[in-house]
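K.L.:
Dropping the structures in below, format is structure tokens.
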Structure 1
């Protein structure tokens, strides 16, 4: 086994990859490429964890948006049916 494949990522490397992945389109493409075709296991695992974090964030955002939208719809419905006597 090549010694280069077992190379660990330094803390500054993680910061660099985090900054790279934070770029809107380019970062997502790099994360996908690193997650599925990287020869370095540390970089592959970090990219996969980053993508899982993005997926979890999207799912939670959709759920909160649906809950808040339904709550807002109920408030408007109750307000429109309110009569002043």
Structure 2
């Protein structure tokens, strides 16, 4: 991933979203790259925020360009919960 100070980090081709657990902001606007991603709940451009709650869990939240929100958590035991969808449109 390329680090960008204000906008976040670009998600590159073939990234598994399960591997993104570091606190911060990430994004992907390229539809061809999005199609190559693993464990991604959307097929349109998006911004991903990762927040940690100490050693308890890590939360990924995606805001996509259709106005949908997807969220899931990674437990301290290493288990990802399924993506939950919140449709805003």
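Just so it is clear, none of the values below were taken in a lab; they were calculated from the coordinates. A quick note: this is a predicted structure, and the numbers were derived from the prediction, not measured. Cβ atoms are built from the backbone, for glycine too; each structure is taken alone.
K.L.:
If FRET efficiency 1/(1 + (r/R0)^6) of positions 31 and 71 (r between Cβ atoms, R0 = 25 Å, to 0.05) is calculated from each of 1, 2, which structure is the one that comes out at 0.70?
P.N.:
This value belongs to structure 2.
K.L.:
A value of 17, 52, 28, 2 was computed for P(r) over Cα pairs in 10 Å bins from 0, in percent; which of 1, 2 is the source structure?
P.N.:
2
K.L.:
To continue, here is another question. FRET efficiency 1/(1 + (r/R0)^6) of positions 23 and 63 (r between Cβ atoms, R0 = 30 Å, to 0.05) computed as 0.65: which structure among 1, 2?
P.N.:
Structure 1 accounts for this read-out.
K.L.:
Assign the value 14.9, calculated as mean count of other Cβ atoms within 10 Å over residues 7-14, to the correct structure from 1, 2.
P.N.:
2
K.L.:
If helix-only ellipticity at 222 nm (-39500 (n - 2.57) for each DSSP H run of 4 or more, over all residues; to 500) comes out at -26500 when worked out from the coordinates, which of 1, 2 was used?
P.N.:
Corresponding structure: 1.
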